[in-house]
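Novice: These are the structures, in structure tokens.
What follows draws every value from the coordinates through simple rules; no lab data is involved. From a predicted model like this one, the values you see are computed outputs, not experimental measurements. Cβ atoms are built from the backbone, for glycine too; each structure is taken alone.
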Structure I
């Protein structure tokens, strides 16, 4: 397939659905028209084959993940997703690969009112860069800097699934166990959450992409506070408990494993029930914000523990 044939195919398959998308794919730039009184939240992520996803990942799953991880960033800011641009670098343009990739991208968007309005294609090693744009009322963005002493720490969904999915990747073709297949799918198709429903309920938020300990650490640093986490309350899926029965190993994975793309929320106790009712996933309280800097882990008895045993707290692209 040639580059301009792909662009024509994208323009056909990705017709604008939003009334405020004035010009989409096919011109030199997209034109969008946010409503009066709205601000734009903008984020970009690059996914590189062999680093952000295994080289032999199916194109559907690559397209799904490329979109989902960006929509998760908007969710952490409390933004309503609206527009995406997609830049694809690939060694060749195979029609069936491209169609499966687009299928995955559209599946990640789902029923959300989101338009893919442009991007770029170029030849090279496989990588995808997505820019996501969301809207929110002026001055309503949820940031990392709003945590207050006494707030509770909560997370959506379950933690550690994607990390264990990656550990099982090599044997996925022979894998018959339903729990293992669930974990591998959690790695390939992260479910982004609707963070816009949390505006006014939470004081700070971050999406868990590099591991809970690392990403919560960003909130603590930005807010100049600390936190105490009860490791026995970390939510684990049935699949993770089945495949990693050792509790200590499972907690290390939940604290330092990345790619879950759940939300870590900081909110007052009085808003927990409202947040739990609003968000599109189970919500589990796992700790409390404290004045003393740093992240402290305790067990159910309140005894201090070091589940990471001084290992790295999460993913860092430039470490080592």
Structure II
């Protein structure tokens, strides 16, 4: 019987297959150009969708934010809290209603929205980032004049609809966010904006992220959602759009599903405001933010090319 040669026989408990190591090394090399393009630059990431309620995805997202910060990228997180708000409202016997993809926010609901976003969701995400080895600071849009909002309604089937205490961000003072970044931390921003009289308004988190990205001069806006990206003809999955410019997206916007309209409008607001690129990615995929660097996915929105 031939004895195995000790230098060639694998040890089942200690040896890592060389192919796995090579694949990891290749991924690191592949990420180099991406990291160089974003090093020292601000990337605003809107955290939402299923990633907010799946514990494993929440931990993956927190780890991704810590990784970005460690390699020199400056992530800024803006979060919503739709599922948590709905659950908190239901617990208080307050119904949830959506019109045109936006939550109707009554006087009874706005206090619950503030408590959930600034008192629960933001601090939890900051804690997860800390547990992953980073440092994060939750901050409300009401803090130090970060956001100022104006009440808004919406149009549904051609008619104006009153959304209650819902608003758009009309001014941004990003000083508090810059201070957090300069302190080596990751800002975690909740989407509440007071109006000129100090009344808190519920602001769509996608729109708030776009406004903040513009004010910060961000290099990129990334929006996590629960679909693979923008579909030109939903539900035809073959109609997934990988890239689109602002002019084409503006023309397509009225045909989209109501839930996708705020997200794509936010992308338009970002690129029209000077952000070089805005991307919608599938937040249901583990480590989706980092994977987007290695294998671009979702839908990328860019400014309309200038005519020569």
Structure III
């Protein structure tokens, strides 16, 4: 694959590495920070590279900068430059180590129980690797500038991405032992509906797959609602009502009891979404593999216990 005729000036390798940083972060400011440069220098380097290659490398989107077709080709060349520099910098005969920053967004529970241990294990072998985890419960973004990996609940409806299913997890109804001692144990769905619900803020819920309580028990009145699932767990433990909780989180606490497991067993999928070029980055590919392995190893826990405790 060639960009230039024999008479054209070849691009500056430093400019290619600047483009690579912008492609990975999606923003000039973040690229400047990662390279120890200022925003103006980043802009100047990109302009110079576009002049040499005679075309636009980046297009502006709502979420930041995205690569054009020419930009994608240039980034492939930049990755080769980066790999060559890393090889020269490594001690002779040393096993190459992963380095750089990988940015991941995922739900609260997945981040804590899957991503954190998977990344920690990977970093023990690759201490120069940095991973930034943003916790959020939302649909997959149409534009994911600045993010290497997204983990979402439900099948993503997005374009120009690599997406695959990671696994499943189960949600169920839980209450604390003290709450049940004071308020009684519901023996059927009708009795359960007389209790208050601990769950997401309905007006702020962005994931259709998480609407099960509104669909299954719409008559339950809200107690404490939150955008954070750890708040759901702790509010349920504190006796605020009956929580509709991920089983892999609730089952960690002996003071919580699962209620009517045959009636409430909502199985939901985790999906991973990546930019098409992300897996060409060794650090991103390694994190992806670590997350897949951790999800598979944790599969039985994600599905929860099958009977009330």
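Novice: Taking mean count of other Cβ atoms within 10 Å over residues 21-28 as the quantity of interest, name the structure among I, II, III where it is greatest.
Specialist: Result for mean count of other Cβ atoms within 10 Å over residues 21-28 over I, II, III: largest is III.
Novice: Just checking, which of I, II, III has the largest value of mean count of other Cβ atoms within 10 Å over residues 205-212?
Specialist: Between I, II, III, the highest calculated value is found for II.
Novice: When Cα Rg over 2.2 N^0.38 Å is compared over structures I, II, III, which one is greatest?
Specialist: Result for Cα Rg over 2.2 N^0.38 Å over I, II, III: largest is III.
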